[in-house]
1. Computing Rg and Dmax of the Cα atoms in Å gives 19.7, 65 for which of 1, 2?
2. Quick check: 0.95 is what I get for FRET efficiency 1/(1 + (r/R0)^6) of positions 20 and 172 (r between Cβ atoms, R0 = 41 Å, to 0.05), calculated from one of 1, 2. Which structure matches?
3. Thinking of 1, 2, which structure, once distance in nm of label points 7 Å out along Cα→Cβ at positions 108 and 180 is computed, gives back 4.8?
4. Quick check: 20, 60, 19, 1 is what I get for P(r) over Cα pairs in 10 Å bins from 0, in percent, for residues 4-83 alone, calculated from one of 1, 2. Which structure matches?
Structure 1
Amino acid sequence: MKLLLITDIHGNVENLEKILERETYDAILCAGDLSDIKEYENYEENLERVLEAFNKKGKLTKAVPGNMDPEEICVRQLMEHRLNMHKKIASFEEFEAVGFGGGITPFDTAFEPKGSEIKNAISVLYDRMTTDKRIAVIHQPPKNTDLDIVDGEHVGSQEVRELFEEKQFDLVVTGHIHEGRGIDTIKDTSIVNPGPVMDGYYAIADVAEGIEVELKQL
C-alpha cells in the first residue's frame, strides 16, 4: 500500500493539485495547516477548495488541522467531507492511524494545544488501537530531533517526544516546522516531516511488512 504524506499546504491549492496528479498512491495522510487564517480573508472558502481537491481524487484521505487552522472551524469542515482524523482513530487496509492537530509558536496562532494535551489524547487512542501496524499524524513535532530545529534551536514538544518514547508507532507524520523537512527516529519509531506543500514538498510511504519513506518534491 502506498501513502501520500503531505503537510503545510497553507491554502496553496495549485501545488496540492500538482502533487495529487503527479503520484500514484492508495491513500493520503495530511499533517495540518490545510489553509491559513492569517493569509486568507475568507479562510473557510479557501479551506473548502483544499478539501475539494482531495475529494476529487477519490482516495481515502485523513487529515488534522494545523496551528493556522482554527480548530472548531477546520474540524467541522473536515467532518463534513469525511476527512477528519483529529482526536480520532482511522482504519486503513493495512494499518490504523491516530491524529492530533495544532502546534505551539511564539506568535499566538489559531490553534496551539499544550503538549500534554496531545500526549494524553494520543496515549488514550493508542491503547484502543487493534492492528499491529500503527501510524500517528501530529502537526506538532517532538523535541530534539532533526525535524524541530529553527535558527539552531529545538522548538518541538517535550511531551510529544515522551509520547513516542513510551508508545511504539511504526511511523509518525509531522509538519509545522517548514525548515524541518526530513526523516528521524525516536527509539524504533520513524518520524517524517514531508516538507511544506506550499513549497512543493511531499513524501511517499510504501507500507508492506515494514514502512519505507521517500522524500519528494515537484
Structure 2
Amino acid sequence: MPRLNEPAPAFEAPTTHGVKKLEDYRGKWLVLFSHPADFTPVCTTEFIAFAKRHGDFQALNTELLGLSIDSHYSHVAWIRNIKEKFGVEIPFPIIADLKMDVARAYGMIHPGAADTSAVRATFIIDPEGILRAMVYYPMTNGRSIDEFLRLIQALQTSDANGVATPENWQPGDKVIVPPPASADEAETRMSEGYECTDWYFCKKAL
C-alpha cells in the first residue's frame, strides 16, 4: 500500500492518450483516480463531473488521470458514448490496467468490494512525485469533485505559506498558524498579532 508523504509508486501504462508514466507529470500536481468499470452509471457521473472541472484543475497546475481494469477499446467506446449521449468530451487520459499492475501498486483492489474491479480510489500526487492525499469511496457512491479541487488548493496554500487549513477551508479564509514548538514560544504566542483563541489555536489572514 502506498503511504502519505512518500514517493508515489512509479508506473508506465497504456492510456487513451498513449503511454503515460508517472514521470511525465513531474512539475505538476496529479489526481490519479480509479473507477470500478466503464459503462456504469455512477462512474459515468464522476467522469462527466471531472471533465466539466478539467479547466479548474489545470488552473491549479493539476492534471487528471483515470484508471479502470478495462481494455483500451472499452475506454475508447465509453468516452465516445459519453460524448454522444451526454454531450461531454472526456479531455484527460484513462489507463487501461487489464493486468492490474497499477491498481495493485496503489492498493486499489479491495477483495471485500470486488476481486476484479478497482474501488473508487483517488490519489493526489505533488509536483515532486510525493503522495499527498488518498481518498477511498465505496462502489455504490460517487465522489465529490469539488472536494478534490478544494483539497489541492489547501495543500498548495499550506506548502506556499507553512500553515495548516481548518475544516472546509476555502481560498480567502483565514489559515491556522502552526502551534508553538516550545514553552517559551507558547508564552509569547498570544502577543504576536495573530487571532488567537488560546496559545495553541491561532489564525491569520494571508
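FYI, it's all coordinate maths here, none of it is from the lab. Here the structure is a predicted model, which is why all the values come from computation and not from measurement. Cβ atoms are built from the backbone, for glycine too; each structure is taken alone.
1. On the way: 1: 15.3, 45; 2: 19.7, 65.
Comparing all candidates, it corresponds to 2.
2. Details: 1: 0.95; 2: 0.75.
This figure was derived from 1.
3. Numbers: 1: 2.3; 2: 4.8.
Comparing all candidates, it corresponds to 2.
4. Details: 1: 20, 60, 19, 1; 2: 15, 48, 33, 3.
Clearly, the read-out refers to 1.
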